[in-house]
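Pasting the structures here.
Readers should treat all values here as calculations from the given coordinates under stated rules, not as data from a laboratory. Bear in mind the structure is a predicted one, so any value in this text is a computation, not a measurement. Cβ atoms are built from the backbone, for glycine too; each structure is taken alone.
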Structure P
Amino acid sequence: MKRLAGLIASLALLSACGTPSSPPPSSSIAQPEGASGLTTKPGWAFPRQAVAAANPLATEAGARILRAGGSAVDAAIAVQMVLTLVEPQSSGIGGGAFLLHHDGRRVQAFDGRETAPAGANEQLLLDEQGKPLPFMAAVASGRSVGTPGAVAMLAQAHRQHGKLPWARLFEPAIALADQGFAVSPRLHTLLMAETALKSDPVAAAYFYRPDGQPHPVGHMLRNPELAQVLRNIAAQGPIALHEGPVAQAIVNKVRQHPVRPGSLALDDLKRYQPREREALCHDHTAGQRALRICGFPPPSSGAIAVGQVLGLLARTPQAQAPLTTPAMGTALPSADWLHSYTEASRLAFADRAQYVADPDFVAAPGGRWSSLLDARYLDERARLISPGARMPQAPAGVPGGVQVGWAPMPEQPEYGTSHISIVDAYGNALAMTTTIEAVFGSRLMVTTDPSRPGGFLLNNELTDFSFAPRNAQGQPIANRVEPGKRPRSSMSPTLVFDKASGALLMSAGSPGGALIIHFTAKTLHGALQWGLSPQDAINLPNFGTTGGPLLLEQKRFPVATVEALRQRGHTVEEGDMTSGLQALMRGSRRGQPVWLGGADPRREGIVAGD
């Protein structure tokens, strides 16, 4: 394991060399995580199996598990445990995840989303006057912490699809935690910009030097506390996190917050159960090819919103529009295409605000979530899109012909996350999006032994609920806080199949809060409709709207395109849009079938395999 840790650490340092240590200028666009520059990614191709993940250390750990005979789920577990250590700002054992898995026959959706404590109620995110708390005041508090679900969900998936022993999958992360890993440029940049994390004594002692500055790039950071926690989970399974000393430490951290303690209790952790749900799949045509796109159902809004955006766009004159090549020489979406895409997005996000919430608490419109993707419903909605002008209002529709009594959820920030795509040599594949929500989650770091450096961060997932539980007329919002409820998510792990043969074509997903939906839709359309490689599709500039302004990645679109969109009535804002896309796609090289891989140049991910 020493040799493994040293090899992976060297890989991380090499892969980081092209990344600037300071971010480009900020913008008015709220970002799930700050930008840390761009690193050119070459794209990859592997004939048998591949792992795409957000950090080279994690990617290589997963690839080594595959080489040892592990399954895609085995590799995902190894990846997640390493990400807990090396990408603590985005995901970890203190958070949750959605895993979409294909075993060559069926698609399964494993739900490891966090739940609200039994002691929570719809007043959770309100102040003493009954007004919504300031967003960051809620985030950096005990109130924001939901019951973690990622480890329990991964154990459930491993029981069905694992090939290697559970304990073996923790070895790479334990070795790195014991021996140390090199602080990456991205982690350093985000720590430089962070303020609330320093308020937690455990986190401050781990991430920062005595002078208050974060450890420099390349500093070997050890986490013996996390190593011990992972040893316990490796030996005992999820019970080591959900009961006993670690569970008590989690509860203490939440309930003893000095300003806004939460109500998380030992019983919440003990009773947590992951869910296996039915994947949400729909038909889609790209060019002349009939596809089947599968995504995650509620409590995620991802599959519905991505499916609606692509489905509505397909019903506009821009459905077959190619990329254009402006004077700057780079192929880009045209202003006409971006207009139609934006209008489709506004309609999709209106439905999302109106209907989507935890299905254990909120009934699907018309009795099924697929009503939002029905062909007739999309035909009706697409007629609202004009090619020449922005529609004044984008109302929610009436899927299934049934009116509901929910009030639409007001727009509010969404954050964090990391994505993993894996295919193995046995014919299994997965797309898993995993999160602690905001950058560094709730800024609460758990330790069972204060004399040991390190620990793991807790999520702030409950801020994905609507802060306001009802509208001004007292009408309830579907995604309001309720005990035991899972907050609505935008995570969009996606698997794409050839409809005729059933063959897997693609696994993809991204972090990025509500913009995950657009990052994923962009990559799917780029690869499936425009015929780009996964890397080239990921490299395309980002764009999208969550119902307000049209957001464009800064310095990536010609002035003429921006002005043409404004002339159609769009309010356009430009800024950093820090996606973290990972994708694998079936392709060919020299006449041989291969898995083509892509990783986002905006973050540190790579693809590895055989």
Structure Q
Amino acid sequence: MERNQLTRRILVASGKEPADTVIKNGKIIDVFNGEIMKGDIAIIDGYFAGIGEYEGKQIIDAKGCYVSPAFIDGHVHIESSMVTPSEFAKVLLQHGVTTVVADPHEIANVCGAEGIQYMIDSSNDLPFDFYFMLPSCVPATAFEHSGATLAAANLRPFYQNPHVLGLAEVMNFPAVLHAEQDMLDKIMDSKKFGKKIDGHAAGLSANDLNVYMSAGIRTDHESTTAAEAKERLKRGMYLMIREGTVAKDLRQLISVVTSSNARRCLFVTDDKHLDDLISEGSIDHNVRLAISSGLSPITAIQMATINAAECFGLSIAPGYKADFILMEDLEKIKIVDVYKDGKAVWKNGLLMLVYGSEKSTETECLKNSVRFHEVSEHTFEIPLKENKANIIEIIPNSLVTKHIMEEVEISDSGLFQTSISRDQLKLAVIERHHLTGEVGLGIVKGLGLKSGAIATTIAHDSHNLIIAGTNDHDMIFAANMLKEMQGGMVVVNQGEMLASLELSIAGLMSDRPFQEVNAKLNEINKALREIGASGEFNPFLTLSFLALPVIPELKLTDQGLFQVSKFKHISIDASM
């Protein structure tokens, strides 16, 4: 801040000079004391200067609306929205979110440091605050092929960027437990630069949490039960309560929040599809859901604002950025207007934004990331000695899967046959980064497809190509279509493309406006219903997490079925 700016701020705060903008007639939500107060709010140079009695060059008449700090998403993967940061911001601003703490590990798993730099560059000069945590586990494990490997030395230069807040979700618990050198280097680098460290404690015991805390890991967003949430709070961790597209944990966890521990709790979305962001909302949806579950509106707003800010060393008060929202209804979080740096960005149902041109993505990795050898009718054959197999069973709206053993149908030649009646479908993961030729095969239960196949290049965390289908021919067709498109999502049936979305940026994001992407997603949702997919959960987001080998119980990588509890690959054949 320059001297004259500081002088102006002091003069406005003291009432000696008029503010740029003054908000009058509003009910101010005091997130520090959990109260509602009255007064004028003075804004100068995009920052709050004070609360009291003020005059300004511009007056905003709140007309009795509630004035709240804008919302913060404490942990999100922008890539899961399938649009670029600029389009992502346009959607979230409508929902009162002006700040996110993002982990770009999706694109980093495809393009490494180049992917991280793209996300940072693409988020610059926007009326939105993007902060980043550096991907700690690229690849997530050594049991799959990702597009890149990021060591501590690759991440170190990014800490100089003021928008980098620390080290993102440390999901490789064994590396921490056994004090592996590169993981320790990453943790020590974050500490050296005075940064934060996020956790990823899926399925960890109370003693395992002690290991994380000893390493300086202070947050976790993987609690799925009240008991898990309490264990994290007992050990001084920040509890990130997640409500996304596939992982919907808020209702299970919100009862844990009390007046004594609420300030250690915050909201995150983690992974949320664009269509859900548009129709349902972002953190505003989490706040509404918490209120409807019995939490007081003021506490819920604290969790969406000051708690997240304090967790990551951000602040909201006089002297800080004038990011705020006006709401007509405190229970329903009915947002009227949204302001960023003291300027209206969403008003009267319209975005008040003018963006420059989109950053170029013309690089080999970002634009040509889907490469694999030709697939044939033999690629997806699953030989079995007996008619009993290890199967991945989906739990609707959860990242966790079940490991079950069931009888399956086999052909006279000893090959697994899909069964619509038993809801046993083929699942395949094709390595798409290095032309290794690796194809992992498995059986999945719970998708509910009655015909056809679905496929995508979004397959957490290494983002190989993942396909689920009722027959080999449609699976082959789907794979070839994604290769031709250089990434995306497809729904096919009887050799015909029913719907598709091209994701030309690293096979993860579209370069098109969010309205066009949303229209394509609506077509995909319609096509999913045509082939019988379950309406209880999002089939594509669920599919994308079936390849994540750090979430229990059974997953599939390009190298085969992976048993998370034992951290090893196992055979599909249950007799082996």
Value 73, 51, 44 of Cα extents along the principal axes in Å, for residues 143-502 alone was derived from the coordinates of, among P, Q, structure Q
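Can you say which of P, Q returns 0.95 when FRET efficiency 1/(1 + (r/R0)^6) of positions 55 and 527 (r between Cβ atoms, R0 = 41 Å, to 0.05) is computed? Walk me through the numbers before you get to the answer.
On the way: P: 0.95; Q: 0.10.
Of the options listed, only P reproduces it.
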The highest value of distance in nm of label points 7 Å out along Cα→Cβ at positions 87 and 495 among the shown structures P, Q is in Q
Re FRET efficiency 1/(1 + (r/R0)^6) of positions 399 and 447 (r between Cβ atoms, R0 = 41 Å, to 0.05): value 0.30 computed from one entry in P, Q; matching entry is structure P
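Out of P, Q, choose the structure whose coordinates give Rg and Dmax of the Cα atoms in Å equal to 24.4, 90 when calculated.
Details: P: 22.4, 67; Q: 24.4, 90.
Comparing all candidates, it corresponds to Q.
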Output 15.6 (Kirkwood radius over Cα pairs in Å, for residues 71-174 alone, calculated) maps, among P, Q, to structure P
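Name the one structure among P, Q that mean count of other Cβ atoms within 10 Å over residues 223-230 of 18.0 was derived from.
Numbers: P: 24.0; Q: 18.0.
Clearly, the read-out refers to Q.
Could you tell me which structure in P, Q was used to calculate relative contact order in percent (Cα under 8 Å, 6 or more apart) as 15?
Values: P: 25; Q: 15.
Matching structure: Q.
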helix-only ellipticity at 222 nm (-39500 (n - 2.57) for each DSSP H run of 4 or more, over all residues; to 500), calculated, reads -9000; among P, Q the input was structure P
